[in-house]
Structure I
Amino acid sequence: MEAILLYEGKAKKIFESDKQDEVIINFKDDATAFNAQKKDTFSEKGRVNLAFSRYFFDLLHENGIKTHVISFIDESSMRAKKVDIIPLEVVVRNFAAGSLCRRLGFEKGMALTPPLCEFYLKDDDLNDPILCREHIRYMNTATEEELAYMEQQALRINEIIYSFMDSKGITLVDHKLEFGKTLDGEIILADEISPDTCRFWVKGTMESLDKDVYREDKGDLVGSYKKLADILGLEL
């Protein structure tokens, strides 16, 4: 029997599974930028992004971070805990890049010490606007305790991945995280961690090995991801 599609986003499809508290997530070959104003499809992209997500989720599991991942089914699909995604994107920035430079005029590459943690509303129609805590309180999106927990987890995740990547000669510039609530109300890390959701620079340079290659038309997107995988020793 064909699996029932529950949701389709820009980069993934989510299907029902044979268990009420689990879903199947399929990674698509699509690439989007600027709130899907730019769209393309790249062969192997879904497979490559899932491989990176597996790599980083394994790293986080080893360091005690709870995530929605249960198991990996094939090269483009994984089984995950069913969660209600909290409609907030949590962005942690170690260096200025992207929208931060456009909004505030920060020089690209400026170090942000301690790391900056920002919240954005997960809403394509509103172009994912940045939020302050007062906005979130009025919108009743998350409680103060939940925000504090997500921020603490995001900064811990940042510390883990930043240190690991630094040891490999790669700089974690910034990254986007999403959290969700399980059926019993626990908040855990969800979505994916890949060059689609992180900015990675070759250490000591601003050479992008992430989706900026696509955003800024700087070369071969999947080829850049594969170069990053080679540096990490990740077999694709």
Structure II
Amino acid sequence: MASIVRVMGLEKRYRLGKNNYVDALRGASLEIEEAEMVAVMGPSGSGKSTMMHIAGCLDAPDAGEVWLHGLRVDRLRGKALAQLRGREVGFIFQGFNLISTMSALENVALAAEYVGASRREASMKAAMLLELVGLGDRTRHVPTELSGGQQQRVAIARALVNQPKIVMGDEPTGDLDTATSEEIVAAMRAVNREHGTTFLIVTHNPEVAAACDRTIRMRDGVVEGQVATV
């Protein structure tokens, strides 16, 4: 199968003070194939979130290469980078990041409007995606009227609305209880299997990792190994 994400020799240093810095990545490399669902695990400070943010074009490396679906993207800047990020990559975050004054439908539709969809087209896409994740009867509810699990389903729908080549999740079940976490992982897995959407999930939870195709392990800013999990 073709690689959808390939990062090679990523290095990233954050300066904390005049003579104080931390090397978050020290030459990390990995590949993700199309239609895979992959977990990235490691202790705090291992570089897993930094690696995902760089792979998803949210941050830039100090050194190394980032390839997304055959296109080198670490050199992109400005409008070209924003357009690629908006169309090619979907994101799911631990804290949901929904707009509190907007309904579920509006939160999802906004992501489609951002990349050029008309309001009508964006609303139609949003309604379809919310139905897909089991919230067809909650489209008009604002986040405070939804449970944590329902809010994360809205976030999943938002991540999928522009039909991205890959969805990246940074601890997407971190704020959820065990039962709800299982529901969210099952929802992502269903999308992965039924639609061939690729998922890259940073997690501390071994149960989340166990539901993925394989687990990549990081430590001290490098990839130290991987194992097939299903």
Structure III
Amino acid sequence: MTFYLVPIVEGQTEVGCVERLLQRVWTELLAAPVRLQVLPASRGKRDTLINPDHPDFAAKVEEAYAKLARRLRHDSSGQGMLLLLLDAEKDCPAELAPRLLGAATRLRSDASISCVMPKRMLENWIVAGASTLAGVNDLPIPLPARDHFEDRSGAAWLEAQLRSKSKARKYKKPDDAEAFVRAMALQECRDNAPSFDKLCRELEARLPRPPEPTDEPAPPTAEGESSS
């Protein structure tokens, strides 16, 4: 079986690295027993995607659903979901994400849909798992200690580290993000960033369940045959 996932995103960072991030979570953290295929993301502007009353919100949900439906028509054993993956920025993800999920579900009650919002931005997840990033893609060795992983600008932290080696070096989306996502420590990120743990739990909930154990009695042994 193949599990298909269609992201709905709003930023260059997500477009450039979301597939790699999801594949790593699926295989490395969850050890999923089935294949994941991430379909091309549907991208819109943040101010419309966080407004469920805006027509572009409905349009992007329908666009993503159409991509998934087309693929499932050709794979009768496949399953899939839509994933709203939007930076929370200054909004509270615990308040905004359920509102967006409810609106998307009302539009497409026939689809499995999840909404996950990195607190502040996706770069905060990179910072939360950055213990393996020293020396990666121009980052310094060693990296400074990190804390308050979801309360500051992750992009600003990454740029500060890059500029500590070269004042002309800027954080470049999406190329830098993709390189960092390939090398970041996923379990560390999950431990440090509750919003990343939310992503992991949403994917984990879609894993196929193992077969229920049977209570059938063991077949009787032949007469005279030892059962030990």
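Every read-out reported here was derived from the displayed coordinates using simple, explicitly stated rules and does not represent laboratory data. Predicted model only: the values in this text are computed from it and were never measured.
So Rg/Rh (Cα atoms, Kirkwood Rh), computed for just one structure, reads 0.97; which one of I, II, III is that? Structure of origin is II. With respect to relative contact order in percent (Cα under 8 Å, 6 or more apart), the largest value across structures I, II, III is given by II.
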